[in-house]
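Take a look at these structures.
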Structure 1
Amino acid sequence: MKLVLVLMLLAMGMTSKVSAQGAVGFEQIILYPGSDRPLKTSIWYPSQTRFPLEKIAENAAFIGTDVVRIGTPMTGSFPLIVISHGYRGNWRNQNWLATKLAHDGYIVAAIDHPGTTTFDHSPQAAAQWWQRPKDISRLLDWLLHSSMWRRDINRHDITAIGHSLGGWTVMLLAGAQFDRSQLRQECIAKPNPRICGLMPELGLDKPQIGEPTGSLKDKRIKRVVSLDLGLARSLLRHSLQTLTTPTLILAAGVDIGDLPQAEESGFLAKHIPKNRRHYIVYPDAAHFSFIQLCKPGAITMIDKENPGDGIVCRDGKGRSRKALHQAMYQDILSFLRQS
């Protein structure tokens, strides 16, 4: 799917100075700038500073949130959440979720994965599929050992959340393992072009130079949340059956041309032991219902530039995206507090 206009719009920003409703600090930094894989990092956190506010992740199509840029962090012991975006997405996609979590006392960090983010489509970086989970582990290294929040993070309460390809990423961090042979067999049986067609670009069709073997599990992560993931059939069944990391699986019931959720999120639910996972399907949500709110007229505006791309602002019949976000957030918050 072509999402060039949408992804460009996501990168635009607006600012505003209004009275603070809640104290959410926000900062951005480039981690490991001298390396071959620098990570653009965004951090939301409880802030003592309450103003001035700045509107982030807002543009002609999408609604942003109010934060205090470079606020003074609150001190204490806060749970940590790390977020992995979807294919060719970026930190703005789950900004709505990160801001809500920071309002409720979480420190949240998201990165843009080189090769599969909005402005970096490097084929070499994209094909190193194992680097996505390693990006999150490198982010954790920095947060826990070098960042200004290191003393205020509860190291025993760390969660990873991912949307779409990000959901696949956090499942690898939970202990699921990629199986190329299994994916090939599944793609012969059900050759969906929008799923199986990504295999060469993501380095999943054949072994890559430097590709690791075995598990990429990060034991520091205590639970994971998958938001309508893709490529679930590439995850070794046995590794799912023996998964010990508590997992929340959220799925969109509206089919937009990919595999039905029953064969993606449902694949996880089928193979992960029931006592280790929660599985919720939103019948009136589509795949992009998990990204930020759209403004009135956004579908028409986007489709005018690139016909079909307005799908990113389409949800199922029934609840609005705002109502869906409220339901999703309550389900996520309940899982974070109970698991």
Structure 2
Amino acid sequence: MATGQPVTESGALRLSMAVAAFIGIMALVISALSGSQAILLDGLFNAIYAVVGLFTLRVGRMALSPDDDTYPFGYGYFESMVNACKGLLMLGVSALALFNAVTALLTGGNAIAAGISIVYAGVATASCVATAFALKRISRHVSSPLLEADIENWRVNALISAAVLLAFCLIPLAQALGWYAIVPYVDSWLVIAVVLLCLGVPIRVARRAILELLNRSPQPAIAEPVRAALTSTLAPLPTEAIYIRMVRPGRLLYVTVHVVLEPGHPLSIAEADRWRAALDTCVRRISTPVLVEALFTGDRRWAAPSAGGDPVEAAATGPEGGAERDDGR
């Protein structure tokens, strides 16, 4: 990347997609020539990432757009959807590769051409490491869940390629030592090892994205500092209860603060707007982009958690004593 040019999210995602396409095409060709299922697995992973990358670029642009009549809560959930698709696709490919590897083991293994396989693994390892470093440097200037997911992918990809390279180098060594019996099984065992060791990554990516789609509250590392800052900012205001709710679809942190004031406490519209500005400022010191909505009321029914039923019943069964609450936790 040219240091004199501003780094953008779309530029980083294009780099990731281009390298994935290069490795994917190379792997699919080499797997046909070498007969290696491990290389085929690597090629499928990268080909999937390159195809999904086209949607990732589009979603990255959409996520920067404001809400509208069609999507009144913005486009952040599309980021979570893309990451969930990536994780689930990787899980599907892993399951298929594991099935094929076990089948090969039970039917006598799989003989491969070690020379061309070693060359491929070396090129793939170097490409993955270089891409991971480049994206990590870019992430220092660009905050993006899509980019973070790609960085995690390239780290794992680099480890897989390095493991494949090491295993393929063992084939000529085994042949030189006369251990011909183990050679047909190296490729299948390599696929099984790679899938089992790296299975946690697609599971983690998919799980995190699906929980975002289900509107679960962010992780405590994000939620707790925001909650503490909001509570501290509102401390001078006489309140009966403060209800804080947070979700984080993609990169956007969406926070609603419902403040129940003490009976008879006057609060003009101008004063309420000043409090809203103060709340927005305190959250932006912790996380951005962020959308903070604050509601001030003297009646708990308009702030208490509700499942859409009668707000009077929700207020009657709500937490006692004005306890702070963050729904979804």
Structure 3
Amino acid sequence: MVSLFKEKTTIGVFRLILLSVVVHAKFFIHSPAVLPQPDNLLLAPLLGLIKNWPTLVLATIYHGLVVIQALRLNYILGNHKLFAHTNFTVAMCYILFTGLLPEWCNITGALVINLLIIWLIHLLCQLYHTQKPGAVVFNIGMITGISVLLYPPAFILVLIMLVGIMIIRSFKFTQVVTYLIGAVLPLYFLGSYLYLYGSFHQLYLYLPKLDFRQPLIANKGTLIGSFALIVVCLLGGFSYLQAGMHKLLILARKCWIILCLMLICFIPTIFTVQDASWTVVLLLMPPAAAIAGNLFYYNQQKVFLSVLFWLLIFSAWFYSFNGWALLPKG
């Protein structure tokens, strides 16, 4: 099965759509829930509009978001030569990972913001070749600022993108200033709007609420099993990435460094954002899928890859349908 996603064919897109339907088979019985954060004053009202839509429509929206994000991320990495040849293994990993936790099978702010995160990855890659870096840097800053306002738990993006710009291009103070102006501009417009309507004192409600805390664990078995599979894929992918790094172009190496940095920086988010749930971990999916894609692309052990592939699918089914309740109790 994995070999089908290593091919660069048009039918690969339909295979990804089918894979999303298979991984999220739960939607044939239960529609994905729309879970806006109550204290999110910008994105929550938008998600609230679709909360009571029909099951088929919500399932279609979810599949659309996941497949579009997977394809877009896959295209960016292939277009900028982060892999030797174009393939669909990154998109495959992205779809498989989204099914591992029940919290990730819902329409949430984190899922929506991944669209912007993948866009930012594209802009960083584009920054290397552009003749007008100032415009691209400003766009990166502005999209980062919008992302944080729409989904405050993504606040660490401000630092990640700043470091990413310095990695892609040599340090220039003007670029840092341009980036910061772009990042602050959405907050400035929001503050201006609130000021005009006499609500400027509520501006703090739109900012991240930091608080070191232990997230709620509803089912330890599901959590441990899901993250164990992801860690196995990441370790395998990272080993193949490290082995082939010297063969890549300079841009590809820099992009992989940024993706690894993004993965590391997003990990503590679940422990630092007040009232954050495990849906926040969805922010890790773009860099995690990118790194794990190396394992499924470069590894030639078909039996091992097939076992891992089906283990990911069966785990998604088991956790989605609460398979723990079917096991005998000791």
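Every number in this text was worked out from the coordinates using simple rules, so none of it is lab data. Everything numeric in this text was worked out from a predicted model, so none of it was measured.
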If Kirkwood radius over Cα pairs in Å is computed and equals 20.1, the structure in 1, 2, 3:
1
Percent of Cα pairs over 17 Å apart, for residues 37-148 alone computed as 63: which structure among 1, 2, 3?
3
